[in-house]
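Chemist: What follows is a set of structures to go through.
No lab work stands behind these numbers, since they all come straight from the coordinates. Worth saying up front: this structure is predicted, and the values here are computed from it rather than measured.
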Structure 1
Amino acid sequence: MTSPSSKRVTCLHCGYPLGQCVCHLIVSLEGDMTVWVIQDKHEAKHAKNTARLLALCYLKTVIVSFEDAEEMSNFFQSVDADNSLLLYPSGCSEGLETIEQSDKAKVKHLILLDGTWPKAKRMMLLESMLLRYRQVHFLTPPVSKYDIRKSPNNLALSTFEAAAYGLECLGMLQISKLRHFFSAAIALQWSQQPQEHKQRS
């Protein structure tokens, strides 16, 4: 299915241009844990954003617009601090890999901030209610495979990769299906990029 009103014809399901449609690659995966992606408005418009790829295959993904007061209010009402983790490296964050198994078993919500590092810090500064969530970071993250977009450092992961590794650390199985989908989707999108875009990415 396509969207005739857009300048570039896009798939109505995945939202990507027809030449980059990933529908045939999608694998549906559902776990007990909900992944909440709090998204900066600029990141939402970025063509290389990976949160929407995550939402296509991990069924319990909820994308929340940080600038939408109603969506944020619903988020805070839905997500209890007692059974949630916020992926945000800070002076008080803990290594996710080292959290006790008994604590991991209680986690029902994994929260990610989707935006550049300055935008993520801005979200934390502007919304004090985020501070009520237990903050975690990765001690030994995998190497990012997201070559299509520049990263600030070698340890940075895309939102999709961070969610997948976070779920894996918390005991979810079948993460390999997510990674295979991500690799295939990125390879498809990269193959369709104009050469000048590849040089700037």
Structure 2
Amino acid sequence: MSYKPKLHDLRNDIHDTYGFDVLALCETWLAPPVPDRLVGVSGYRLFRLDRPATSSLPRGRGGVAVLVRDSLSCELLPTPVTGVAGSNLEIIWVMVRTSKHQSVLVASAYRVPHNTARQLATDLDDLECQLQHMVTAPPVSAETQQLLQSRRAALARGDRAEYKRVNRLYRAAVRNETRARYAGGVASVG
């Protein structure tokens, strides 16, 4: 549903009920001609990504946004170009600094519902590539990369049982390799 009709309720909930520091919004249905001042929330910075008019997806839908409390330092990050062809993923990335030495990476993402298994796999590949770009992913072995490829193939085929099986193996392999990397780092520091 569109963000604009719910704006009054959202403003009341933020200020009177919940007092969120950060809020991610999906399916804002905003368009570039709508200025931020008409859809903003006082005390919050609005970061938004409207569905481009050049998109092959239906106009007047989609769009994502992030609201961040004014008292927090934050920065809009560029969306990584992943090279995943055919992705319909709409995503915005914001880095929020919670203290001098800590930050939180916030994303608001939207993907079109009711798509094929192949489109879902493409969108998830794009999300995974963007996330790996945004955070330093642990280096993984060739065997673990092969598990990742098998997992993607199972998802693209719509083979849910195989996807679950390979996903468990992949996650265990990443955990084991990450533990080994950290154990090696700790041992080298002594």
Structure 3
Amino acid sequence: MTNQMKRRGKVLADDLSTHLRGRILSGEYQPGDAIAETGVAAEYGVARPSARNALERLIFDGLLVRHAHAALKVRIVEQSDVPELLSLLEFFERSAVKRILENDYDLRELRKASSGSLPKFLHTLVVSCGSERLIQFHRQTMFALLLAPGTSHQGETGEQTKTLQLELTDGLFRMDREFVLESLSALWNVRTNERIAAEDFAS
């Protein structure tokens, strides 16, 4: 296989995994639903190796789990898991802030993300710290939270939240540790309250 063919296969698997990820997070695939390699290959008209590579990416994201007899199913996240998931996210985000304050990292992408959604901003915060391990764990935990019952997948980010995101970013530029941690705590409260609002709406 030539390098060009390998690159083409990687792009195809990336595009396919992105589309499947969107279908899972939108609720089209429900927790516990089976997703078969042969079914994906047939539906999208791709070779099985491309379908397999795409599904492996979703396993890595924690969105799919492999069960007995190699069956792949959408991960099931219980409501009782949510407090632990939120605590893990806070640990990863606090660790990212600590790394950023101790090192000279490029925060231009974080500045751009400050006008966007809260989940995107907080993940960009972790990405900005440069730790591949933190990025991986945070991404997997974010996806798990999105699979939890009562999670809202839509909605505009309020101006107050955008202001907090911008203030946190400015605090990082100033290296103001206390201010940054206060802003981060305020954003955590927003995230928790948004989940409560979503659950109340669903009930």
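Chemist: Using relative contact order in percent (Cα under 8 Å, 6 or more apart) as the calculated read-out, with 19 as its value, let me know the right label among 1, 2, 3. Display every interim value, and only then the final one.
Modeler: On the way: 1: 23; 2: 15; 3: 19.
Value 19 for relative contact order in percent (Cα under 8 Å, 6 or more apart) corresponds to 3 out of 1, 2, 3.
Chemist: Out of 1, 2, 3, choose the structure whose coordinates give helix-only ellipticity at 222 nm (-39500 (n - 2.57) for each DSSP H run of 4 or more, over all residues; to 500) equal to -12500 when calculated.
Modeler: Values: 1: -9500; 2: -12500; 3: -22500.
Value -12500 for helix-only ellipticity at 222 nm (-39500 (n - 2.57) for each DSSP H run of 4 or more, over all residues; to 500) corresponds to 2 out of 1, 2, 3.
Chemist: Given a computed value of 47, 35, 23 for Cα extents along the principal axes in Å, for residues 67-178 alone, which structure among 1, 2, 3 does it belong to?
Modeler: Working: 1: 34, 34, 28; 2: 47, 35, 23; 3: 53, 30, 22.
Here the read-out was taken from 2.
Chemist: As an exercise: Rg and Dmax of the Cα atoms in Å, calculated from one structure in 1, 2, 3, equals 16.9, 51. Which structure is it? Working shown, then result.
Modeler: Details: 1: 16.9, 51; 2: 19.7, 59; 3: 18.7, 54.
Label of the source structure: 1.
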